[in-house]
Structure I
Amino acid sequence: MNKLSLTIQVKYQDTLIKNGIEQKQEIKSNQVQLSALKLISSLFKDTADLNGISHIALGSGDDTWDNLPNNKPNPMPTSNTTLTNEVFRKPIPSSNINFVDASGAFGQGAISQTPTTRLRVEIEINGNEAIGSLREFGLFGGTATAIEDSGLMINWVAHPLIEKTDDLVLNRLIELDFIFA
């Protein structure tokens, strides 16, 4: 019997825009949570009332992370189902979630009208949104709503501190690659 292993690789890149000046951050990997696997199996079963990716949540995390290597706790438990300290949540329009050509580099694949093994999620956090100290984010689906900590957490990212002000726009590009090995 042949066994295949499914790997889900998730990468993201932030672009910070202040006073019309764009500052692209480096592309970074992030962690898939165990609850993402529950969501995938539920969608395969066509479980009623569950959705795929529907929200992004941002959190202030823990200020002790600022002094840790890579600005994140070690380990970051894959069993966590919520952010450490969620402070903002935003629905992601389905038009901002697209299949893309998986053969291209991160952010370079063309949008596809048919399913592929790579999903691209694009979200903009406007100047008047999520004001404060940001150190973490996650994508949520399943039964996620605008209510804090709702739904199934798909991924979890702890990142260096971003002091979000009302004159700073945060564009976040996230790609999920589903790979057989």
Structure II
Amino acid sequence: MRKIKYKPGLLWITGLSGSGKSTISKIIYAKLKNKYSNIILLDGDVLRKKLKIKKLGSFSNSYRTKIGLKYVKVCKDYVNDKEKFVIIATMALISKVQIEYKKIQNNFDVYLDVPIKELKKRDPKDLYKKFKNNEINNMVGLDIDYDKPYNPNLYVRWKKNMTAINISKKILRLIKND
């Protein structure tokens, strides 16, 4: 099957640690990559390593802003210069970062709103446990306030029966390749 190009743009998936950003972005990427030749997946955890950014849970809000703006620049370069459709899963819950990523052409943002109680149960990276045990600080949602996205294209409020697959299907229906 010959692959076609997806319209260049940005799918920005955000939420607190453990909200399902990476899982959902990987599902969407898997659905699109076989059909389209210009899809790219960026994950905040992977980007931090590639950009040699300090360990998660160990930096201030101002440093997080700087990181978020770096992510925006990377996305913008892929969209504008390389005509890619970028899927990014990152926290970046900072209004200054949100203002900048919304300037990228054909952008669509998704906010995964999961209660802290549920995030603590999931805790795939043991960050909430480490915070509770005073092993880390500067944890967004706990001791660092965050800016909920203003007017996201899709606001997903967590419910018990919700799955990453169902959320991914909903996103795919909304980001049509017109």
Label whose coordinates, when mean count of other Cβ atoms within 10 Å over residues 105-112 is calculated, return 13.0 (choices I, II):
I
State the single structure among I, II that was used to calculate mean count of other Cβ atoms within 10 Å over residues 17-24, giving 22.4.
II
I have -2000 for helix-only ellipticity at 222 nm (-39500 (n - 2.57) for each DSSP H run of 4 or more, over all residues; to 500), calculated from one of the structures I, II. Which structure is it?
I
Given a computed value of 0.95 for FRET efficiency 1/(1 + (r/R0)^6) of positions 9 and 169 (r between Cβ atoms, R0 = 30 Å, to 0.05), which structure among I, II does it belong to?
II
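Every number here is computed from the coordinates shown, using simple stated rules; none is lab data. Fair warning: this is a prediction, and the values are worked out from it, not measured in the lab. Cβ atoms are built from the backbone, for glycine too; each structure is taken alone.
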